[in-house]
Structure I
Amino acid sequence: MRRFSHYALLSLCLGLLSACDPAPQHNASMGELMGRADSNFAKVVANQPLQFPQDHLAHPKFRQEWWYLTANLTTEDGEPLGLQWTQFRIALSSQAPANDSPWATNQLWMTHAALTFQNSHQTAERWNRNINAANAPAGVSGMPLAVWNENWRWQARGQNDSNAPNNGLLPATLNVSDDSLSYQLNLTSQAPLVLQGDNGFSIKSADGKVASYYYSQPFIEVSGQVKRQNKWLKVSGKAWLDREWSSEFLTRQQQGWDWFAIRLDDGSALMLFQLRGSDDAAPFFSGKRIWADGRQRVIPTSEINMQPLAWQQIEAKRYPVSWQIALPSEALTLTVEALNPQARMPLSVSYWEGPIKVSGSQTGSGYLELTGY
């Protein structure tokens with residue numbers, strides 16, 4: 001199988017994300033990388049109902065999308081750990097190639113994996129092209145739903161059942177095997193899917209001009225095993241899957257985001273994010289509280305307050321790894337702390353991602369993602 005070199009793919013990806021302008025400088029903001037310039041990509045519009053199981057699959061007319069799993073687990077000895085798997089699809093152009101060769105494609109696939117304990121953080125990455133062939137090295141197919149990059153694979157079990165709460169997404173297995181980390185998981189959920197934002201239309205700017213299609217499954221039960229130092233450990237716990245696609249995730253004036261996926265011990269979950277503006281512009285907030293029985297409540301943006309408490313220096317960057325979150329409308333005041341403050345993802349696209357501990361008016365756990373620092 002033919003591969004691009006790592007640096008060729010990185011240059012290609014950065015060129016894509018800057019909309020074929022010259023490659024951005026080292027300190028380019030996430031807004032510059034993820035802003036849309038090619039108007040021929042599909043656009044996210046309001047009042048467009050999501051369709052299942054079709055929307056579990058890829059949306060190649062949009063510029064970017066991801067299948068994003070984070071999990072808070074414990075070993076049989078009670079040791080906490082976090083686990084991440086993300087498959088990204090990136091369109092190189094808005095038009096499919098005219099060449100009918102099976103190697104002609106405008107789609108790239110980037111997959112990240114991580115395994116985080118309190119004193120260790122392992123990461124791995126794979127790139128591939130989605131060639132137009134049944135044996136493509138990476139891609140998405142269904143149903144049953146499969147999302148894969150070589151032998152890293154999400155595999156749903158069984159055909160779509162219109163009466164099932166996850167419409168073919170779950171139950172599933174997730175297997176990742178690499179020199180630096182490996183895990184084998186069984187994933188199930190009986191909770192309904194959560195349509196984020198307004199029925200899946202999630203705005204990303206105060207003027208509403210930038211948005212994504214976004215749904216989640218915050219209530220996934222996990223069992224399986226992870227490999228640490230050549231030893232398999234049985235694990236169990238909870239996972240959260242996010243699905244999101246768009247052609248423009250940020251405006252050019254936005255630098256990045258702070259995203260929280262939190263499960264509280266009362267059984268509810270919180271999805272919270274702020275998109276940070278450049279030049280001291282006010283951030284844009286979004287939040288929703290969710291229950292496994294399908295109840296949900298949008299948190300007014302004026303009622304979301306997030307303040308960093310502590311920062312971690314990693315090489316030339318500083319990341320806010322402890323936060324105070326106040327949500328008066330939910331009667332919640334929470335302190336969030338990283339399980340491992342060193343959980344930076346030092347991959348082609350660098351960011352911080354790791355498990356968190358939650359204390360305060362309620363306790364819980366979850367995941368934090370920090371980009372654009």
Structure II
Amino acid sequence: MKVLVVGAGTMGHGIAEVVAIAGNQVYLSDISKDILNSAVDKIKWSLSRLYEKGQLRESPEDILSRIKLVVGLNEEVKDAELSIEAVPEKLELKRQVFSRLEELLPRDAILATNTSSLPITEIAYAVKDRRRVIGTHFFNPPVLMQLVEIVRGKDTSDDTVKKTYDFIVKINKKPILVNKDVPGFVVNRVLLRIITTACMLVEKGIADHKTIDAVARYKLGLPMGIFELVDYTGVDVNYYVSSAMIERGFKAYYCKTLEEMTKKGELGVKSGKGFYTYPDNKYVKVNLPKELADKLDPLYLIAPAINEAYWMIREGVASKEDIDIGVKLGLNFPKGISDYERELGRDNIKRALEELKRISNGGEEYNTYL
């Protein structure tokens with residue numbers, strides 16, 4: 001296929017690399033030659049690492065030869081059969097891109113967005129034929145992360161969904177279907193349930209952030225503590241994504257701590273200080289004493305995520321199987337949500353949700369759906 005990737009930042013150049021590795025011709029577009037040259041340097045570095053590890057069937061040079069750099073959006077890209085937009089998370093900017101893509105590309109070309117927080121339906125308002133607009137949410141870094149959430153907008157056609165699903169399989173990624181355009185799709189909804197609950201427990205004085213992180217790591221088997229993960233991905237990123245989701249109807253505890261830290265510039269690893277400190281602005285695994293994990297019931301953290309999964313199943317957002325795949329591949333959980341539910345017991349989960357509702361002063365997000 002001929003695929004256009006719009007935006008050559010971290011996600012855009014990673015997606016372009018993945019698509020080219022799978023044998024497709026790629027147009028990589030951005031607003032300046034400098035941005036594109038920087039993206040190519042990063043792709044070269046990544047390909048050389050993969051080649052050294054024996055993970056490529058072709059030479060980096062052959063793969064790079066399939067990526068054509070394009071400054072702006074012009075007639076050069078007019079034969080692309082599929083486009084993936086990966087520009088910054090600004091609704092108006094994305095709409096401008098989609099409006100231009102509709103002018104340039106064939107009438108049957110698929111118009112996909114890599115947004116992680118904006119509704120597909122709102123982006124699609126920029127085009128006349130909204131049936132061909134769809135979400136393809138890759139995870140960072142796209143070359144290493146296997147998961148892609150395929151998100152159906154209100155007007156997305158079945159044909160667009162099928163063709164997009166087949167394409168994601170052909171580029172050797174694992175797609176899951178998000179059948180309704182809900183804030184946060186699947187993976188971020190599950191994650192935000194845990195993060196906002198963790199914040200609520202700290203702000204209400206039930207536990208400190210180190211205790212919560214120890215529980216996540218040692219009791220739930222998660223690869224990182226909750227606040228350690230927030231530091232790693234960016235305190236500001238988590239603040240903006242959670243705020244955008246809450247504004248669009250996601251009922252969740254509003255974490256004032258994230259807002260205050262963002263305003264102070266305590267953004268986590270990238271600023272050297274977040275919930276923990278990071279010398280030289282580099283991530284180092286946080287030292288968490290194991291005995292801290294005995295101070296809090298792990299159900300307080302995982303019960304809201306299990307509850308959210310059952311809300312999504314009930315509402316037809318996604319299947320139980322796809323939610324399990326999503327948390328394992330997108331969040332590196334050691335097991336699926338349904339595995340946690342079986343092991344911990346539905347009655348125990350319901351009791352934990354009732355207690356969380358009490359602690360949060362009646363938070364609707366803890367209404368049970370199990």
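Derivation of every value follows stated rules applied to the coordinates shown; laboratory data play no part. Please read all numbers here as calculations on a predicted model, not as lab measurements. Cβ atoms are built from the backbone, for glycine too; each structure is taken alone.
When mean count of other Cβ atoms within 10 Å over residues 182-189 is computed for each of I, II, which one produces 20.5? Going through each structure in turn, the value belongs to I. Among the shown structures I, II, from which was the value -1500 of helix-only ellipticity at 222 nm (-39500 (n - 2.57) for each DSSP H run of 4 or more, over all residues; to 500) calculated? Computed on structure I. Have a look at I, II and say which one yields 2.6 for distance in nm of label points 7 Å out along Cα→Cβ at positions 118 and 278, as calculated. This value belongs to structure II.
Work out which structure the value 5, 23, 31, 25, 13, 3, 0 belongs to, where P(r) over Cα pairs in 10 Å bins from 0, in percent was derived from one of I, II. So the calculation was done on II.
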